[in-house]
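K.L.:
Below, each structure is written out as structure tokens.
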Structure 1
Amino acid sequence: MLTKAAAGLGFFISLFSPTTVGAKELSYHSFPSIDGGSVDTSQWQGKPYLVINTASRCGFTKQYAGMQELYNKYRYQGLGMIAVPSNDFNQELSSNAEVKNFCELNFGIDMPMSETISVKGQNAHPFYKDVKNQSGFVPKWNFNKILIGVDGKVAGTWGSLTKPLALDLIRAIEQELAVSH
């Protein structure tokens, strides 16, 4: 019983806690774009970028509004950002068209967004496999945030309970943006 309680507490803490690691640079990755074509992380070479796994039917879905606000505030300063819908936690709509429509109508999302992909396990997108290999981080739920620094390394990870406009996340982004200028 204590083990289950400890595991539950660990999961809860991981939703809040930022993790910072040092390792080798990540490879560049291409995500299939929900708009057609692809979103290639090489466009952000030498700039920080934030990757957030999302789901339309999640209790954290309202974070889309904060994500868009964060994107609007920092995109012209050099921050790259991509929303990555995933059904790994069984909370995403059934088609990419539904996801795109939901996000545009409800939150005015215009940031880059991938098609629905896997973020954990054997079928995880290569970006998430590289993040796991570099930092040990695997999304435990929807709306996990991964900041890739100007050096191409994982600069930090944050769980679902960390809102996009949280001070510690903004500080990390601003620190990376300062290095990129």
Structure 2
Amino acid sequence: MNPIQILAVDDQISSLIALDDILTGLDAKLIKATSAKEALLIMLKKSIDCILLDVSMPEMDGFEFLRTVRSAPAYSQIPVIMITGKIFSENETLKAYKFGAVDFLLKPLNPETVYRKVCFIVQQARRINAVKGIEKELSGLEKNIIAPLETLLKLSEISVQQEQVLSDITKKLQRLHGTWQELK
């Protein structure tokens, strides 16, 4: 399984170092970007599972970056935790949620809070990745398993007992495949 990759975006190198230090014990890779532009370039090359995003940055602020990321379907489901040094007004909070933020962190960062929030997102990313792996296997179920079993049942000279076992397995796999098609 690929490691979970967290993209930290902050123009303050000291904040990136602090995040790196806080998240050291987490089984995930922290990728650092000092600008929104650099972060977008990283996202074109790497699969990102979570973004820790500073709100106040030059050139493109966190809100603009978030809106840009959310406009691309490939990135629309990445959880984004916004980091700010000020208390948001209700309008700013609603704007952040409207653009797709899932949570907030206040500077100065509380290490325990940061760790727990990011740990939760990492656990969710692992579950999502596991479901994607299952999804990939199930999408090939008919072609890769059911059809060959049916062919084997028709062509092979096997005992009645073996034929019954293979037939039962095929039926269960067909039900699983049907259930999967309904869920999709």
Structure 3
Amino acid sequence: MPVVRMSPMRAFATASLLLISAGRGVAQAPAAPPPALAPPLLSLAEARTIIDGALEFTRSQSLNMAIVVVDAAGNPVSADKMDGAAVSNMRFAEGKAFASAMLRQTTEALGELAKTRPDRYFGIMNMYPGRVYLVGGGVPLVADGRLVGAVGVAGLPQGVDEKAARAGIAAWEKVRGNMKK
């Protein structure tokens, strides 16, 4: 058989065409459907109920805040910022909610670690750089003994952030209680 000489570019093009045409002749099985997603542990409607409850509490105090509700993995489900609240409060609220979901404690308790266990406090800060804010206002959400997410509130005076979060959680628990009846 005679040897055919071609330029490297032509050899590459020929090999590419052979590979492409070879792939067309092979029958492929139909792709399996993607797996069904599990229903979320915390729905958008539930997150909005929490936010609405916290907004009602905050308006009654004539204050402004930002609030973020996250799922059990710390991903935002819904968020709100009241008129007059600083934009940075959104980031603070998300950091509180994230920390509370990841560490399954209030951020008020976690903030105390700076005094009682500085090694643990700085360890947490280094584990989640830029993601956690260990100041009061983050509260875990538990339903049927299971962590389903967390709430973070920022922009209110010390101690009031957590009260607003708990007011939102109380509204959510009331709605959940009515659903079970």
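Read the figures in this text as sums done on the coordinates, not as results from a lab. In this text the structure is predicted, and so the values were computed from the model without any measurement. Cβ atoms are built from the backbone, for glycine too; each structure is taken alone.
K.L.:
Have a look at 1, 2, 3 and say which one yields 15.4, 52 for Rg and Dmax of the Cα atoms in Å, as calculated.
P.N.:
Details: 1: 15.4, 52; 2: 23.1, 75; 3: 26.4, 93.
Of the options listed, only 1 reproduces it.
K.L.:
Of the structures labelled 1, 2, 3, which one yields 24 when relative contact order in percent (Cα under 8 Å, 6 or more apart) is computed from its coordinates?
P.N.:
Computing relative contact order in percent (Cα under 8 Å, 6 or more apart) on every structure in 1, 2, 3 gives 24 only for 3.
K.L.:
Given a computed value of -11000 for helix-only ellipticity at 222 nm (-39500 (n - 2.57) for each DSSP H run of 4 or more, over all residues; to 500), which structure among 1, 2, 3 does it belong to? Intermediate results must be reported in sequence, preceding the final value.
P.N.:
Working: 1: -11000; 2: -18000; 3: -15500.
The value was obtained from structure 1.
K.L.:
Hey, another quick one. Here distance in nm of label points 7 Å out along Cα→Cβ at positions 58 and 74 was calculated and came to 2.9; which of the structures 1, 2, 3 was it taken from?
P.N.:
Numbers: 1: 1.7; 2: 2.9; 3: 2.3.
Comparing all candidates, it corresponds to 2.
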